[in-house]
Every structure is written in structure tokens, then in C-alpha cells.
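Trainee: In C-alpha cells below, several structures.
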Structure 1
């Protein structure tokens, strides 16, 4: 890995990368008035460095690229291409009410969080601000998109609500989209997955200037939906291949040029940050033991994956998983 040759840990508080010295600032801890240890601060900095410089883009011998000063927002264009239907859905039962008015509700085994304005009590009217209690039956607004859920991304929601239990068994399918492919991707993917009632979530970058990432588009589906997902992905790939660049994110399983797969960690952390954390741990272990050769670092990185239960030869899998994931594309 070329990036490893560009990295030198100078002290527990400083490292150099691609010719630039970087001081690791103290970070506040969750404990009131405390800070994280120098080791944790360094691991976090290295994790972010590898994620921004290596994981989802070609390493060009420099630190994390700076975002362009001017960005063109194409969210409205993406929204117009989204054929999903928004609607009020009746019969959700509240099981948790938070102080800020957010509620957790379930229906037919599906659980979802709804913000004020996204639910109304039984017999209420749109726009009413009536408070609810646990056990209340509400109507919930099922949106087709989230415009501000994640900075820089346009997020699509399926018409079929993703079951709560699937949130810990998601798989990710990466699309290395060109910016001109975002609108056709949204239109074609959503129409197919909604037609077959497959619960999903999809996100793509909202700014064409940021499409230097290998993960410009990411599809999230439940693992149990893999068989139908694979068939739909094969069909989609044929239609969208001209909008794809060939590279895929580091540690993902390359299914075809510009198309890759990984299991979601299921703990709220992204796949990329979880794997970059293991790189950071391996590099830090090498520093602690005073061995700085590339081969020694690679050995300690492999050890970090093994300790985490992740097979180094199949780093796209979670601990204990079997690789059943393939698609057939031409």
C-alpha cells in the first residue's frame, strides 16, 4: 500500500503523511472535563487520514483533498427524478416518546423514528401539535427522501419501510458513479426496487464536484433480500454501466468495474471507517514495537483484522459471515 510508505509516526502526538507534518490535537472525551488518551487521539487521526486519502479515492501522494470552494447543489434535480410516493400511513403504535417530540413507533414488526410534523394522533389533523403518549395510535408520514440527513448526500427511502431488525444485518452495494449518472441512477433504481417492494435505502452525492469518491452512490438492503437484490442489480448495471468509473472502495468486494459489495458493520459505524480503524491499529502497534518497515506494518494490520474476527482475505465480511454475494453482469 503506497500510503503506508508516506506515513511516519514521529511521536505519540505527531505524524507526517505525504510530506506534511500533522499534530494530533487533544480531543474531549465523553467524561465531563476529560480528554481522550494520546493513543486514542492518534488512532482517530490515522483512521480519518486513511479514510479520506485512501479508502474511497486513488491515493495521489497527498493528504486529504480539499473540497472545492464552490459547489453546485443538484438535490432538486435528484428529487424530481425520484419516482417514489410519499404518503400518510395509518396504524402506527408509539412505544417511546422523547422530550423533543420525536417518537418511536412500530407497525407489523417494522419500527421507525418520526419527528414532530411526521406523525399525527388518531383523529388529529395535519399540522396539529397534540402530544402523544406510549401506546398511542398515530398516522405517520412516509417520506420518499431525506435532504439533510447526511451532509453532502441526497438520501432516498423505499416505499416499503425497512424492518427494524434489518438495521443490524444490512449489506452495502457501492456504485462508482459519474455525476451525470446520478439522476438516471435514482430514477432506475427506485422504480425497480419499489416495484418489487424491496425495502432499501440509497444515497448519492448531492454535488457533482464531489464525485471523485469511489462510493458516490451506496445502496443499503437487508441481507435476507440479497437474492432479489442481486437480480435487480444485474439489470441496473447493464443500464448504468456507461455512467460508472471502474475503481471500487478499498476492502470491498469488487463485483464488476465500478460495482462493489460489503456487509454493513451493524453498529452505527460505516464500513470504510471500521476498516480504516483496523489499519490505524496495525500501524500504531508497529510504532509501539519500534518496527517501521512496510512488511511489518502489513503484518500488524493483518493481525488487527484477525483480532476483530474479520478474515483478511475477505475483508468485506463481518465476523462469522459466509460469502454468498455475487452478481452476474456482462
Structure 2
């Protein structure tokens, strides 16, 4: 019986490869032989000491692989099943224990690398938008960071449900990628003001929803971009955690600002999201309407290099560790 795994833990701003003990398998868990792991910006924050380490000290929030063992209460999976899973740490390793309720079968035709790039993005979108709001045909959505792993899945989800989606990106290559996925008029924020472009594109009406990972000085322009009864959803604050709120346009528009984070949610909450995601997206996966874009794959031994690429922002889509 395997009682340890080899993986990367954060240590004073660096990654350190260590042998780490595996906890006994809980009745509601499965043990996964990891075949691929997704890289996320939260992993950078954990590496640099800005996130408290989760219960599993190994970095990594999403994986795909093959189940090798199931807990006594698990009935929906069997050893040998190919799954993708959301984790509370443990992804940058060879083996991990995951809650069965946070696992989903790998869609037919997906590689392990593609499957590992799915969980964090779809859970984030359901947590911040689809679980509490209705985004449907005729609605409009602005995504900041449209060419990121989360942004790309966000474009595909919005188009799948019939909404129009705008994005901001940093260069022409990323703009063309987002447009090919269904985004309307991607805004290159290094060359033009996103507020002016969005208002012009919507005949000064603004958009129904904005999902922002930037924060800081974007806040005031975001509020100007909201239409009446619109909602700004903050999922990160990469460029600043403080800003001045212009109250008058917020009041006049009857608009709202809310925050959303997935990391501190309970297993029960995430399990409810998993059920809703599986119900809503089974056909979308089969139709290839939702499929991640993989920018580059690294080996497990190259995890530090993969995180450095993430930090450089010289990529689009997902960076993945491939253990096959």
C-alpha cells in the first residue's frame, strides 16, 4: 500500500521537491495516480507565501489521472476510472487523495493534459457567476484577462449559453485567439481604453456582468461599463486591493459589486457546484464547446520553470505538468 508521494512544496519563495506522507484514504475519497496537473496563479501566491498553505502542503489545485483506490463510501467511481479533480492542494505530485464529490469523469476525447486544465476554471465560473446569476442569450459579459486559462473557459461558457462576451487582453496575438473562440471585439488594453471601447460597442448601454481579476484602478472604469442593474464580480486583485468607488453611478445604475473566491469554500459547497457543473456541461464537453487551450506542457520535475512562465505572463491559456 502506497503511503507517501513525491511532490513540490512551497518553501521561502521557492519550490522544494520532497517525499510527503499520504493521509489514510477517507471513506469519501479516491486515490488518484496523477497523469497531469494544471498550473494556476494561486500556486504562485502559495509559493511566494501570500496564501496560507492548505491542508495538503503540496502545491497544486487541479489534476487528472486514474483512480487506483476508492474509499468505503464511494459508489460513483471504481479503480481504473479516468477522472479530473479539484483539490485542496496536492497536485504537483505523483499521487493524491481527492474527494470523490469533487471528481468528474474525463470527457471523451480529452487528453489528460486537457482534462487537468478544466476543474479550477469551471468551478471558479460556477462559484462566481453561474451558481447565483443567470447568464443567457441576450446578456453581455466583460472578462478581464480573456486569454488566461479562466478567461478562455469563460468565453466558451458564455457563448455556449448564448451570451455576448467582450474581453481585455495585452496584445494582438491574444486578441485573435479570443476572437477565434467567440469573443466580440477584444480590447487590447495596452493600446486603448477598455471603457471607451466597451461603451462604444454597446451604444453606451454597458454590459450586464463584468468579471475582473485586475482590481486597483480598473474599478472606476468597470463601474462606468456596467449597464443598469449590472454586476461587477471581483475574483482577484492583481494590480491593487484598494480603490476609490464612485458612488453616484453605482446608485443611478442600481448596480452591484461582489467578490468571489473558491479557495475558502467548504467541500460541501464545492460538491454542490460539481453536481451542477456535471449536469450543465456534459453535452458541452461532448460537443467540444468547452475545451481548454494548452500553451505549454512541462514535466513534474520542471514545475519551478512552469511557475516562472506563469509569473512572466508571456503565455495564454493553460500551462500544464504532464506526468505521462
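Trainee: Any idea which of 1, 2 comes out highest on distance in nm of label points 7 Å out along Cα→Cβ at positions 162 and 250?
Mentor: Numbers: 1: 2.5; 2: 3.3.
Across 1, 2, distance in nm of label points 7 Å out along Cα→Cβ at positions 162 and 250 peaks for 2.
Trainee: Kindly point out which one of 1, 2 the value 15.6 was derived from, the read-out being mean count of other Cβ atoms within 10 Å over residues 66-73.
Mentor: Source structure: 2.
Trainee: Taking mean count of other Cβ atoms within 10 Å over residues 82-89 from the coordinates of each of 1, 2, which one would give 23.5? Working shown, then result.
Mentor: Values: 1: 14.4; 2: 23.5.
Matching structure: 2.
Trainee: Also, I was wondering about something else. Out of 1, 2, which one gives 1.11 for Rg/Rh (Cα atoms, Kirkwood Rh), for residues 234-297 alone as computed from the coordinates? Show your work: numbers first, answer last.
Mentor: Values: 1: 1.16; 2: 1.11.
Corresponding structure: 2.
Trainee: Given a value of -0.45, -0.70, -0.97, -1.29 for log10 I(q)/I(0) by the Debye sum over Cα atoms at q = 0.08, 0.10, 0.12, 0.15 Å⁻¹, point me to the structure among 1, 2 it was derived from. Before the final figure, lay out each step's value.
Mentor: Numbers: 1: -0.45, -0.70, -0.97, -1.29; 2: -0.36, -0.56, -0.80, -1.21.
It traces back to 1.
Trainee: Comparing 1, 2, where is distance in nm of label points 7 Å out along Cα→Cβ at positions 50 and 106 highest?
Mentor: Details: 1: 3.8; 2: 3.2.
Largest calculated value belongs to 1.
Any read-out appearing in this document is the output of simple, stated calculations on the displayed coordinates, not a laboratory observation. What you are looking at is a predicted structure, and each value in this text was computed from that prediction instead of being measured. Cβ atoms are built from the backbone, for glycine too; each structure is taken alone.
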